[in-house]
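Before anything else, here is the set of structures, which you'll find just below.
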Structure I
Amino acid sequence: MKGTLIWHPTVREDERGFFAELWKSGDGDKKFGQIEQINMSRSREGVLRGMHLQHTEPMGKVMTVISGKAMLAAVCCNPEDDDFRKVVTITVDSKQPAMFYADAGWARGFLALEDNTCVVYACTGRYNGGGEIAINPFSVPGLQWPGGNFITSEKDRNARSFHDHWINNWDADNVNWKNVR
């Protein structure tokens, strides 16, 4: 789908374990833009983080799991895009590395499927809390989170629904979508 990319890096295994080249400056920059910030979170099983994007100082994100297992998800929030409201998900674990990229116009989040799940986010911009949009992760059409008994932040629990943000135009009219690419 335009605006997202999933790739599986080459893994070289031997008796010590494995090695995988996740990112190479130049190659990745051509696809996504320059990486400006790298974040990591550790979560216990059932933690659901997201869905978030920035309308001011927008950024794309490359996400991967370095320990544990997670379902990574993104939804297109740009009403001017043909993929508006489309959802992409992938389940990733640390045994078989995979990289998941979503453009700036996509809200992203994940569900930890095991304890001690570590997700690394490489971002094409810097975090700007004043320009962040949080969408209630249970309100995204077509996005089904497996399991139950989710652990979410107060911000995510109390976030506006996807419908309120984009269908009722609470945010859609306040975002310059030409800058969110």
Structure II
Amino acid sequence: MRLNEEIITQIGKMLKTGMSAKAAAQAEGLAERTYHLWRAEGEQIAKNTIDDEGETNEKEFEKLSDMQKLKLQFFQSISRDMAKGQAILAAAMFSKITEDWRAAESILSRRFPKDWAKRDNLHIDQVVEEKPNKLKEIEDEVFAGIPSKNRKEVIEKMTGVIEEARNGKNPGKTKRKSKASA
């Protein structure tokens, strides 16, 4: 499928409703990969032709092929349409705050997740006595030559070394005096 203004318009309309890029692309018979490729190419063209103030460098723009111009248009259009869709959906949610407390909770949990996000803690009290076959095979391969009674000790030592490395300690290296100072 070739990029054209009709596809740009139709995908933009769907993105304004909050539809995902994948669904919007598929609704137009376009592979999701193609959608993202066109978007990425358009973004790169925009970086090369539009300055930080949003002004188009006419000299660079004139050098673009018709397909490059369409990809630039695609990128600009979908970016604008997704932002418009987000604004519409946010306004709809804000308008319901006085009617339904869940609208306010939803907004707060997204804006301030540390304070308002739901935290579902899962506690598992079941002890697994027997390891699944694949895990047992991997363990046997990794610990080949180490008796099974010593494996727990080896794992604990490895865990300690990993934790020390994470904390910035380097357990395997010690400072050595140079030959000149010895």
Legend entry - Which of I, II leads on mean count of other Cβ atoms within 10 Å over residues 13-20, largest value: II
Legend entry - Given 56, 40, 27 for Cα extents along the principal axes in Å, calculated: source structure among I, II: I
Legend entry - Cα Rg over 2.2 N^0.38 Å, for residues 61-148 alone - highest-scoring structure of I, II: II
Inset, instruction - Consider the structures I, II: one of them gives 31 for relative contact order in percent (Cα under 8 Å, 6 or more apart) as calculated from the coordinates. Say which. - result: I
Legend entry - Given -20000 for helix-only ellipticity at 222 nm (-39500 (n - 2.57) for each DSSP H run of 4 or more, over all residues; to 500), calculated: source structure among I, II: II
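Taken together, the values in this text are just the output of simple stated rules run on the coordinates, not laboratory data. Everything numeric here is computed off the predicted structure, so don't read it as measured data. Cβ atoms are built from the backbone, for glycine too; each structure is taken alone.
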